[in-house]
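What follows is calculated from the coordinates using simple rules that are stated; it is not laboratory data. What you are looking at is a predicted structure, and each value in this text was computed from that prediction instead of being measured. Cβ atoms are built from the backbone, for glycine too; each structure is taken alone.
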Structure I
Amino acid sequence: MRNNSSAAFLTNFIVGLLFFAVFPGGASGQDNSNSAKARELNNRAVALVGEKKYDEAIGLLEEAARLKPEYADAYMNLGSAHMLAGRAEKGAELLKHSIELDPKCPKARNQLGVTYEKLGKYDLAIESLKKSVELNPDYALGNFNLGATYLWAGKSKLAEEYLAKAEKLDPYKTEVKRYQAVLYAKKGRYTDAIAKMRDVMKITPDDEEANLILCKIYLMANDRQSALNMYQSFKAVNQPVADQMFKWIFADKLVFANDQRP
């Protein structure tokens, strides 16, 4: 399985970036014009982020913020884009400014929490994510990221609580079920872990990463036969996935490391 430290989180960043503010009418035609232009630039930037053209997106978002200095969402998206471009420290500063402009925005606090998690600052990440779900208890993404961060911070009881909340709020989000499965596997609850991964497979049966996670959990549970069956199925259709399964099947011991994300 790929050791991609924030694979699920990065998917979720796009959700936050797709949030656009609508400004009330300004006092002048120029103000209205600036607002419309800033929103246009923001929307174009989000499309570029979807294409992973982060530096181009950042240029547009900087112009949007210049046109409308109080545009909190432009700063939220700008900070998130810097984080995705590998500049998490810069991203955190911009996200904090977004929160200064709009302290009651749960999305910006979610983005800041994810950015702190990327930096390994778990206490700050948890603080920001807790505030996100306090502002909106029904925010599925905030609950998910809080649960995931608790998991990597070694606080499994709280991780299980918030991941369960996220699943209840968005039962079809496979990332939540993956993290629940990893949590259960790390605690030795293999039957629960396998059940969660089977739920994932019902939603996304062709998901390579999910199949790899399920294979790994089978092996951790000493169910080598089920892992071999998966290997045989993939050998005919996807050799790279089959090769990884083969390595695990003949490995001495398998665990989910603390820096390994599903």
Structure II
Amino acid sequence: MVLFKRSHNSDNKIKNIIYKYFGFPNLGTRVRGNAVFSLVKIKKNAKGLDIGCGKAYYGMELQKRGVDVSYIDLLVSTKDKDIEKVKESFKRENFNFNFSIADATKIPFKDNTFDIVIIADVIEHIKDEDKAIEEIKRVLKPGGYFIASTPAEGFHSGKFKKYFRYIHKNTFLKKLDIWNVEQLYPESQMKAKGHLREYSLKKWQELIRKHDMILNSSKEEYVFFSAFFEELAHTFKIFDKYSAYTFLIFYPFTFIDRLIPIRGTGIAIKIYKKMS
């Protein structure tokens, strides 16, 4: 199944075709989405929650699989107008969009409500990660699970960025207006993205022991090719500007990453609430 396919309300006919047939053309989102949905197992009549939903790509994929999904977001990076566009997209696809403005550390649902919670690219932004995990645990049904996707150790320094940084620092190319300097250096990228931390499997294991939950499985993200192409977009303005088009060229290479047994700079993790 092609992830994140849905209608796209754009004056650009090429983009509309890409969204309709190839899905959301953002390489990073698709790499993370593939990792997340490789961990998803859905039972009949499941209820789900998409935390920090943004444009709600993850939740819509759950709905396509028969899950009754609720959505929350604080509308920090996502704006009201974006949510209105999401509502229009859901209407065109004949899906409900049950959305609330809410914080992951104060989820507005009763205990034991959901079978599955997705928190993709969110928890690294939250100051009190323990409170967020406790809230997720509270709203999960016993035996339910959450899947988180987060930057792993080395995400901001990058696998290939050290070479790009060397070129930027030591050659005449530094003077050219081709660089996303803010994204090129770890500290400035973390600040620009609002990331407070990176994660590792060990870090997740420690967190889950603290909250008395069960770490079921994990999936590496940004292993090799996906890391290289994502870091190109982080580093050079032209790859960022035309990412919807370069996606069609670069994305197929990311599937080779599944054959490469090295650690990635992103991680998706699946964690169960214990049966009471």
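When you work out distance in nm of label points 7 Å out along Cα→Cβ at positions 54 and 198 for each of the structures I, II, which one comes out largest?
Sorting by distance in nm of label points 7 Å out along Cα→Cβ at positions 54 and 198 in descending order puts I first.
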(request) Supply the structure label, taken from I, II, corresponding to helix-only ellipticity at 222 nm (-39500 (n - 2.57) for each DSSP H run of 4 or more, over all residues; to 500) with the calculated value -11500. (result) II
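As an exercise: mean count of other Cβ atoms within 10 Å over residues 126-133, calculated from one structure in I, II, equals 16.8. Which structure is it? Walk me through the numbers before you get to the answer.
On the way: I: 22.9; II: 16.8.
Of the options listed, only II reproduces it.
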(message) Starting from the value 20.1: which structure in I, II was mean count of other Cβ atoms within 10 Å over residues 38-45 calculated from?
(response) I
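Taking relative contact order in percent (Cα under 8 Å, 6 or more apart) from the coordinates of each of I, II, which one would give 14?
The read-out comes from structure I.
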(message) One of I, II was used to compute Kirkwood radius over Cα pairs in Å, for residues 110-253 alone, and the result was 17.3. Which label is that?
(response) II
(message) Given a value of 39, 19, 15 for semi-axes √(5λ) of the Cα gyration tensor in Å, calculated from one of I, II, which structure does it belong to?
(response) I
